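Got some structures for you, see below.
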Structure 1
Amino acid sequence: MNTYENALECAQKIKAIYSESIDFAVVLGSGLSNFEKEIEVIHSFDYVDLPYFPISTVQGHKGKLIIGKVKGKTVICQSGRFHYYEGYTMEQVTFPIRVFKLLGIDKLVVTNAAGGLNPNQEVGDIVIIRDHINLQPEHPLRGKNDDRFGPRFPDMMHAYCPDFFNKAIAYAKSKNYRCELGVYVGVQGPTYETPAEYQMFHRIGGDAVGMSTVPEVIVASHMSMKVFAISIIADCGYPLDKLKVISHQEVLDKSAEAEPKVTDIVTYIIQQF
């Protein structure tokens, strides 16, 4: 798979339909598709119509790229992401991010539903991600580097843009949302965590744990994109007295309940930048 050439071909197909500049790319996580209602749609693409795009297999992920306006800004929204646990390679998981960069986009918003690791959290709380711990088994930059995308050894000191997360947390606090800055732990999945794993992830400094986001952010950083990332806490895994059996449907339901607040914060960031 020649990622650069394939991503360029996909970007060119999109540009043939919509050639204007795009301000933000947005990746929607499980149960967070209602953000689409904020978009004044100009055009949408089914993944099956885009060259080299994978197809999402997970409930709650639709499988469309949507271009439109949000508060006067132009966005391209990935409704339905890809995960390593689905059997895709990391090149496939992060392929849309490569396409976004080749469309000329340098600002990325990533959303997800996550498990809570902070004892102060409750289901429905929001974590604005300031950093991550990568525990996924494959690195998205493994292999020969393509200098057309970025350097062999990209710096990760500011993988999450401080301008974005500082402004977002101040806004969330002004709206009295239950929201904190935190560290996201990225794992493979598809199982939810064991009690011992929840304890370990808390002890190493995590505030939220999930099966996405980290590969996309690494690839975005490789290409010098500015990233804003936000999690909904859909279940609590620490301390253990908060832990209960969880299903994916419950994750979707809890995400949907808290989704209006995330949409408000994301919309605010898009409007401000």
Structure 2
Amino acid sequence: MDKPLTLFSRLVLIGAGGLAILAGPVLYFFPYNTETYFAWTIAHPLTPVYMGASYFAGIGNLIAIKENRWSLARVQMPAILTFATTMLIATLLHIPIFNWSHPIAWAWLAVYVLSPIGATIVMIQQERGFTVPEFDSQKLPASFSTVMRVLAILNLVIGFGLFFLPSIFSAYWAWSLTLLTSRVIGGWYLSSVALQWFLSQQRTLHTARVGLIANVLVTSLLVLGAFLHFDNLDGPSISVWGYLTLNAILGGFSLYSLLKSK
């Protein structure tokens, strides 16, 4: 049976959703000023644009809190755990790059030390005694599971390369990356793998809706951001158009699934 969210679960989701409201807009709309407001200076504007757009996925957590259903929130949790863990690893691997005289750097570290612990506790708490409710309406399209799994595999290749082989894969990215920003973006892709894979296991819109809304919102902002800063897409042309195409496919199919579920 479905379960309401515990107080602790709601606090963790509020924390993740808060990043969408606070960090997302600042990074997305002010990508040239990271030296004054962020944990480290990011030279290339498309990296904070990417990060800001991706943080907006946290709005889905606020929707889950409002509806107070674990069946709706649970699709997001593996992605939150994956992202928080990869960000912590990336931080520890590049400690000297961070501006430790700035309180935001310490806040960044605290968030990604605590978030994996919090997400793990939430999943253990909420999954105990939980069974996915049966819904007879709003069935997802027949192709949904297959397409989401294919997209998860593609994201896995990209995320693994950027995170674990940054010196090689970053040379082929759509814009210039450092080792740290390669791992940060790789972490986002790995968290997307978790989201798309768990979405592929859903059968109805009742449980997939939050994840699909996050996909549509994030990919729309990523494509818009790329066109607003098109002159800064200084990577190989095939990588630029591959990046735009993959985001368009993920966002477009997610929107199609939202509209066609019946």
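Laboratory data are not the source of any read-out in this text; all were calculated from the coordinates shown. Please read these numbers as outputs of a predicted model, since none were measured by experiment. Cβ atoms are built from the backbone, for glycine too; each structure is taken alone.
Work out which structure the value 28, 13, 8 belongs to, where semi-axes √(5λ) of the Cα gyration tensor in Å, for residues 160-199 alone was derived from one of 1, 2.
On the way: 1: 28, 13, 8; 2: 20, 8, 8.
It traces back to 1.
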Given a computed value of 3.3 for distance in nm of label points 7 Å out along Cα→Cβ at positions 80 and 144, which structure among 1, 2 does it belong to?
-> 1
Here semi-axes √(5λ) of the Cα gyration tensor in Å, for residues 8-151 alone was calculated and came to 31, 18, 14; which of the structures 1, 2 was it taken from?
-> 2
Match the computed value 2, 10, 13, 18, 20, 17, 10, 6, 3, 1, 0 of P(r) over Cα pairs in 5 Å bins from 0, in percent, for residues 112-231 alone to one of the structures 1, 2, and report its label.
-> 2
With helix-only ellipticity at 222 nm (-39500 (n - 2.57) for each DSSP H run of 4 or more, over all residues; to 500) computed for every candidate in 1, 2, -23500 is reproduced by structure 2
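With distance in nm of label points 7 Å out along Cα→Cβ at positions 64 and 240 coming out at 4.5, pick the structure among 1, 2 it was computed from.
On the way: 1: 4.5; 2: 3.7.
Clearly, the read-out refers to 1.
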For which of 1, 2 does distance in nm of label points 7 Å out along Cα→Cβ at positions 56 and 176, calculated from the coordinates, equal 2.7?
-> 2
